[in-house]
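Derivation of every value follows stated rules applied to the coordinates shown; laboratory data play no part. Since the model is a prediction, treat every value here as computed from it, not as a measurement. Cβ atoms are built from the backbone, for glycine too; each structure is taken alone.
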Structure P
Amino acid sequence: MQPFLSAVTVNGEVISPEAIAAEAQNHPAPKSKPGIAWMAAARALAVRTLLLQEAHRRGLLPTPVQVAEGQVETDDEALIRQLLDETLAPPAPTATDLRAAYDAAPERWRAPTLYEAAHILLLVQPDDAEGFAAAHAQAVALLDEIRRSPRAFDEIARQYSACSSRETGGRLGQLTSGDTVPEFEAAMDAMDVGTISGAPVKTRYGVHIIRLDARAIGAVLPFEMVAPRLSELLEKAAWAKAARDFVAKLAADAQVTGITLQAA
């Protein structure tokens, strides 16, 4: 752990180990690899320091704005925003850019898929490993019973499901893309209509047995309909690239110790 406890300096300005440790709480990493969070935090603070130094060098004065109801920027946040607003001016995407982005993957732009499904939920707290194991074993047993008698699904849902849909035999009604958690939707996408999940499906809520009654895949949307959204995405991507390039230039001209900014 010792290598991760040293201070970082940016053009002579010290970022203390205590500040890095506090920032590391905002960078998830496996508990067995705390160094990942430490390095990410050190890089984030080093970049922040570089940007603030440049803002001060240019003589900018902070003018905080409200970013949400009851929430106003700090002076540092305002300075960084003002610096980037002053510095970055990526070109707007052209009609040709939009068309090329759409034609590269038109299947990305679909209307929502519609589902009709039913499920049996065995509720488990997200951090309860033993609970998930027990629920999985119970779900396997229930699946075996349902396979022997598919009509038993409704009654088993009423008896065992922790979801309010148990009152209707587990029926969830019509769902659209995004209505359920990604794990549940992925399971429905992988199933054939009229079938029951071949194995229990684990989500953040517990363990599910899913029956897919119907699915209507959304049609590919025409270019004209998605062009505004495409333009917004390309503008954001261009701005992000310009910001990365700007930070890379600052880093290349800076004297930084204790961390490398190559992966910042």
Structure Q
Amino acid sequence: MNRSFVCCGLLLWLLATPTAAVEQFSYRVLEQKPLVANSFVQGLQIVDGHLYLSTGLYGQSRLLRYRFADGELLDQRHLHPRLFGEGLTVFDDRVFQLTWRARRMLVYTRQDLSPAAVFTLRGEGWGLTDNGRELIYSDGSHHLHFLNPDNGRHLRSVAVTQQGRAIARLNELEWIDGKVWANVWQTDSIVIIDPDSGEVTASVDLSGLLPSSEQRPNTDVLNGIARNPADGGLWVTGKNWPWLYRIELVPAAAGTAESR
């Protein structure tokens, strides 16, 4: 058989194969809650009426637990000045917190946030979530990594792509309805990822969420996704932002930030 004919046929088949469309969403603001404006948010999660927050920057990184209803600070842990806090997830009776370049995952007892263990990472730590069985973290690349929560052992990795294009700089993560939601660092976008294939199935444009009148010299990028299991509310924020915003997704054609 003519080899060039086979290659040409394969190319035509690939070009003719439809690529799954990526759903595009905008947002509507439903509610907002005040947040300590100097919180360099790296990890965010709502569990059992508590807001867990991981903040970054050397010498300023902390793990904090607030009462979500009124924002009262209940517990906090300061990281060593040489550690830069990143993503977090609450899993059973423990809280897991990533560090950026130190290749460490810090493990705390959930009851009082006391240190319980330290796991070693293969590379940098960025975002962290879990699927109820495994920890899932990002490292700044276009991969998600799955770990055993008992010992931090690496189980597998999946490459994240959108219509064949690698999507890197995956930052804060949240597990919602069987999908991984991820902030894309230095953008106003959230991508929704199929954890089995790594394919991006939807994208959310949060441009304009924090009004320019609310921005200050230290205001940084969008970062932080948390779904409240009590009522399904979807909350988002950013680094050094003064607000948590509860939003709902709307098809992109319907417009952005329809109400506040």
Structure R
Amino acid sequence: MKKTYAIISDIHGNLQALLAVMKDIKTREIETIINLGDHFYGPMEPEGVAEIIRENPMICISGNTDRAILESLERDGMKSHKPEMERVKGELQARSIEWLKTLPNTTTIDDVFFACHGTPESDNEYLLELVNDKGVFVYNDDDLIEKTKSIKERIILCGHSHVNRLVYLTNNKIILNPGSVGLPAYLGSEKYQYRFAMESMTPHAKYAIVKVDGEHVNIEQINVAYDWNRASSVARSNGNNNWAQFLLTGRMPKDLRVD
């Protein structure tokens, strides 16, 4: 089998970033797109993103924020404590919400890829990154082999951390995180007792290209320039100054720096 795939993840409602990535994918004439979830949540343009996804066939799975949107809608009108959640729910059309309900948590593609958002078992855990009170670290080879031992496909796709990483395991498997299309950094703390930073270090919209030719696999991590100043202005106009800064730099602002 000889085939080329575009791998995208974590759009988070960033319409301008998605448009730039889709244009780049089309320029390269890549027909198969695999989308690892977290489509709409954030202070951006969720329904605009939904329209682009409808117009461009792709293989999609659910992410943790996709699940969170549906769970929030199911809570009988109770408002979320997150302003972004209420705005996203209000902007998404009914057909976009119904589409979210159809997404699987994981999938396999062409007997080559296993796709998950976080880990095979959880959409809200990191596959590649170990987070502790000392910071963010990449798991070692033995740990990653153990974490993926139930997966028979050679290439394991994950998102969630928003940091583009490629790890080649000694058992000949490959783990690929394409990075985030729409949010190049964020501050994490919700599940943990401490704050931590996920930073890609650039404001570019990120995705990956995988070319499979039998046993040969070529992978490119792509960084697409787009109007991140415009995207930042959208986030700020919707009341989220932190996201506005993340979009401009791919780093933590000084006042949010995790020591």
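Structure above, values below:
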quantity	calculated
Mean count of other Cβ atoms within 10 Å over residues 64-71 - highest-scoring structure of P, Q, R	R
At a computed 3.4 (distance in nm of label points 7 Å out along Cα→Cβ at positions 32 and 248), which of P, Q, R	P
Parent structure of the calculated result 48, 28, 16, given that semi-axes √(5λ) of the Cα gyration tensor in Å is the read-out and P, Q, R the choices	P
With helix-only ellipticity at 222 nm (-39500 (n - 2.57) for each DSSP H run of 4 or more, over all residues; to 500) derived as -15000, matching label from P, Q, R	P
